[in-house]
Structure 1
Amino acid sequence: MRLPLQGGLPPTGGPVDGMVEIACDESGFSGTNLLDPATPLIAHASVDLRAEEATALLASLRSGFRFSPDEVKSRQFLRQPGAAPAVDWFLAALRGRAHVQLVDKHLFLATRVADLLLTEPSYAAGTRLAGERRADARALHRAGRAAGPDWDAFLAAFVDMLRTKRRDRADDGSVDRFFAARDALLRHAPTDAVLTALDRSRVAAVQARLYAEDRTVPPPLEPLLPALAETVLFWSVGRRRVLVTHDEQSALTADRLRRLQRALAERAGLPAGESPLAGLVMTDSRDDPRVQVADLLAGVARRMPRAVDDGALLTP
């Protein structure tokens, strides 16, 4: 028996002129465990296929390979003999009808350090809409990768400090451990703009807001929200509104999606009712061939990122 779907924000009213409907899924999501070396990337894929187009595409794949009658999964797909030409055919069939947003988890955490701890936290954080600190975050990421184990320790301390399930232990020493890891990393990058600007009282205040469940602060360890924002921004070019059908994802709650809706509208100078994000409807991927295609594309992109990074399907 299937449980009720979680999350989503159905649109108010019906479709409007200029609205584009996309279907989305992800690959590589590991919850708040952003330091799992087995999944360094998250791929968020979207397609604007009609249901009958997606069904025909999947039927063509099944005609050459043995797949589950319910879903075509990327892991099966890529392990099949002769998968390479099938991947090429699949990507060619989607040219101009698909988009992939790849998220490097370590770079995502670097943007979170900059956007959450140095500025007022917002739902635009981690996206192109919050570009003020993007260059600094990239510089931190480059310096950190060159630092080896001290970078890993810094990211682990950052993640540990912001886990909201620990809110019953507000004075747990996690801020002290974070700054000790910061100081160790500073030895490798003594002039880094982000590391030198971190302030203990400000960091503690952000942690306190998270522990108090301040919903104005975006979930700090949730990369799907900025990935979704970038996906909507891609498809909304030309002031189109975007209606998203998404595989079930409990992280995409109605409250978070409303806040993202408002953030996208504000940055575009639009009323809240005209946000680029028209709404998001959850579905079970087994019931929607478009989502199955998006899932397959996300898996290919995550496991073979160079296969789609040709300037046509992958931006950035």
Structure 2
Amino acid sequence: MTDLDLRLVRCFTVVAEELHFGRAAAVLHLAQPSLSRHVRRLEGELGVRLLDRTTQGTQLTEAGAAFLPRAQALLRSAEEAAAVALAVGQPGRIVIGFMTGLIVTPAVRALRGRHPDADVHSRFLAWGALPAALLEHRVDVVVGRFPFPTEGLSVTVLYEEPRVVMMPVTHRLAGKELVTLDDIADEPVPRFPDEEFNAFWRVDPRPDGRPAPDGPLVKNLEDKLELIAAGEAVCLAPAGSVLKGLRPDLTTVPLEGVDPIPVVLATRAGEENRRLLAAFRACAMEQLPPADWSATAAE
């Protein structure tokens, strides 16, 4: 039986995901020679080579490709085990997850005011991180936008968020009071890896049955904003998208005739009545959303 050092396993998974020792070292905040030694040590413990360095870059060996998903699952299990132990051992602790463009600060502040002895933390979650962050016990509650899978979760709708069209400030529609899907019928819209997410955010197909025009495939917010600013696409976005002071080359216009986006609070099923979770739900219902969507959408 091999006793694996999880630190070494983590080093391997990051290199395998980046396929570049330099980038992986930056992610792990390690010197590249140290990272190389860690990977070689893991390979020595396993008795197989996991990675090949070639002139084309770093590649997984057959053994490495087989080991990677199991290594990732091992790290997730270890993190979940630690989180469960912490939750049981510290019932006065709560980790609140939130997603891009959603401001939970008023609710977090209210919870701390009502429970000054509680250990309250907040954590940003990237695209696609929900529901895994909840089910793997990395967070206790999430404020997020639909759509996402809800199996194993308890979900409460907090409010509905209007949609806007995001575009360059030089776009022909910039400055209009509102637009419709007909106004952007021929405008390319970025595509996303997840099919359900893709259909919802692109409104694809459109109400008349036409497919939404394909824009570039994007995997993160920064790439999406860059291609929109470059005039390669427009996108449908939540009214809470905060652009002022961040991207002066982008603007938004309210979108008419499209259903708003449910903003929800999600917890693990069966845990929704835990003391701090119930208290945070009450705070969120009272404190969220922003009072004036029109001002937000115009920024």
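Derivation of every value follows stated rules applied to the coordinates shown; laboratory data play no part. This structure is a prediction, so every number in the text was calculated from the model and none was measured. Cβ atoms are built from the backbone, for glycine too; each structure is taken alone.
What the table shows:
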item	result
Structure (1, 2) behind the derived value 4.5 of distance in nm of label points 7 Å out along Cα→Cβ at positions 148 and 236	1
Computed 3.7 for distance in nm of label points 7 Å out along Cα→Cβ at positions 76 and 268 - originating structure among 1, 2	1
Which of 1, 2 leads on mean count of other Cβ atoms within 10 Å over residues 44-51, largest value	1
For relative contact order in percent (Cα under 8 Å, 6 or more apart) computed as 20, the structure of 1, 2 it came from	2
Entry that produces 131 once volume of the Cα convex hull per residue in Å³, for residues 100-275 alone is calculated, selected from 1, 2	2
Value -11500, calculated as helix-only ellipticity at 222 nm (-39500 (n - 2.57) for each DSSP H run of 4 or more, over all residues; to 500), assigned to which of 1, 2	2
For volume of the Cα convex hull per residue in Å³ computed as 147, the structure of 1, 2 it came from	1
